[in-house]
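*Asks:* Structures incoming, each one as structure tokens.
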Structure I
Amino acid sequence: MEAGDKPYPVSLTVDYPEQPRDRVSVLFRLVLVVPIAVLVALLIGSEYRWGFDGAGRGLAWATAGCVVAPVLLMILFRQKYPRWWFDWNLNLNRFLFRVSAYMGLLRDEYPSTDEEQAVHLDVVYPDAKSDLNRWLPLVKWFLVIPHIIVLCFVDIAAYVCVIIAWFAILFTGRYPRPLFDFVVGVMRWQARVVWYAVLFATDKYPPFSIEA
């Protein structure tokens with residue numbers, strides 16, 4: 001980012017666990033996640049598919065559990081983004097990313113339904129009249145097609161990183177930091193695409209980058 005540039009209005013970070021990991025929890029992660037996955041499915045009203053599947057996962061969350069079509073119509077016809085709709089979308093996404101961080105072995109604490117814990121998703125609330133083009137939401141899905149294509153390949157690498165990390169944690173008690181940063185970066189990239197193209201919080205085009 002060049003000097004003077006403002007940071008992207010969507011940010012996602014996950015605290016790196018410095019303490020030795022809970023190997024038993026990691027070993028049985030797919031079993032332990034079932035209760036919270038059921039809750040997620042009830043919240044979003046459809047099957048919960050965890051994983052680094054690019055905008056596909058984000059779109060599934062957004063169309064099932066988040067306020068999408070009403071926001072699009074409000075921006076289009078009234079140039080408004082009701083704050084309580086924004087807060088609902090943000091808090092639901094925060095919860096879903098906590099679950100994804102748990103599933104991706106990034107953290108061992110069980111995902112909270114309301115506490116921030118170690119997964120930090122922040123989105124700047126937009127002034128719809130001054131920050132958002134009222135017509136752009138109609139074509140954003142098309143504009144992010146290059147991101148979706150690239151993320152399809154990046155997500156495969158993220159899956160491989162999680163598998164390698166699973167073995168690394170079981171044998172060493174640590175999540176290799178380069179793999180950790182890469183997986184978090186992929187999640188960050190996905191979050192930016194979703195909040196640009198689906199949840200309409202910004203008109204700033206997402207960078208092709210995993211960097212914070």
Structure II
Amino acid sequence: MFSGIIEKMGVLELSKLERKWGRIGVRAVGWEHEVHAGDSIGVQGICLTVVAREGDVLFFDVLKETFERTTLGDKCPGDRLNLERALRWGQPMGGHIVIGHVDGVGEIRAIRPVGRDRVFEIAAAAEILDGLVYKGSVAVDGVSLTVAELPADSFCVHIIPYTMENTTFGELRVGDRVNLEVDILAKYVKRLIERGRVPWHIEWDELRRSGLIRDEIEGS
């Protein structure tokens with residue numbers, strides 16, 4: 001599990017695809033804690049396992065499906081990648097719960113300045129947009145972001161200067177593709193609705209009895 005707070009950017013050193021699987025090598029230095037084989041790393045929002053390490057280069061085995069269903073297949077040696085180690089017990093949750101299972105790929109439709117920030121409009125498929133809400137969370141290339149706008153077939157996020165400088169957002173251009181992961185809470189809600197498991201009969205009195213809402217604030 002990750003929080004969507006990128007620790008560093010690595011450089012793709014190797015990208016090799018066979019019939020059903022492949023391997024990538026990513027150079028990354030200056031980890032706060034040493035990285036070992038078996039560790040989970042979020043690479044552009046994709047949860048991958050370190051299978052080997054040679055100096056500063058980490059190697060990951062990747063299924064062909066992952067190359068095809070994410071932007072990993074678009075990357076070439078020399079490209080920079082967002083990296084985040086899996087959360088450890090007791091670490092602060094700075095972003096939101098990110099699983100590292102990419103739900104789909106979006107495309108940068110527009111980038112516009114708003115003061116010091118940049119607003120990225122990202123076109124996405126309907127099944128992705130169905131899991132987004134205004135002011136809700138979304139992971140874009142592994143970065144935890146807040147949905148700022150929800151047009152009909154896209155969504156917008158505001159990127160502050162720090163994020164532009166310390167993630168691959170600073171290198172994105174209109175037309176580029178990005179990995180998208182919907183908030184896991186939205187997925188569970190969607191699944192319950194699809195299976196007809198939402199108790200639509202709930203009324204205000206029941207919410208009051210459960211203590212979820214109150215008519216008056218004590219002491220007012």
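*Asks:* Out of I, II, choose the structure whose coordinates give Cα extents along the principal axes in Å equal to 56, 41, 28 when calculated.
*Replies:* Of the options listed, only I reproduces it.
*Asks:* The value -17500 for helix-only ellipticity at 222 nm (-39500 (n - 2.57) for each DSSP H run of 4 or more, over all residues; to 500) was derived from one model only; which of I, II is it? Numbers along the way, then the final one.
*Replies:* Numbers: I: -17500; II: -4000.
Here the read-out was taken from I.
*Asks:* Any idea which of I, II comes out highest on relative contact order in percent (Cα under 8 Å, 6 or more apart)?
*Replies:* Of structures I, II, the maximum of relative contact order in percent (Cα under 8 Å, 6 or more apart) occurs in I.
*Asks:* Next question, about the same structure. If you rank structures I, II by FRET efficiency 1/(1 + (r/R0)^6) of positions 84 and 172 (r between Cβ atoms, R0 = 35 Å, to 0.05), which sits at the top with the largest value?
*Replies:* For this comparison of FRET efficiency 1/(1 + (r/R0)^6) of positions 84 and 172 (r between Cβ atoms, R0 = 35 Å, to 0.05), the top structure is II.
Laboratory data are not the source of any read-out in this text; all were calculated from the coordinates shown. Quantities reported herein were computed from a predicted structural model and do not represent experimental measurements. Cβ atoms are built from the backbone, for glycine too; each structure is taken alone.
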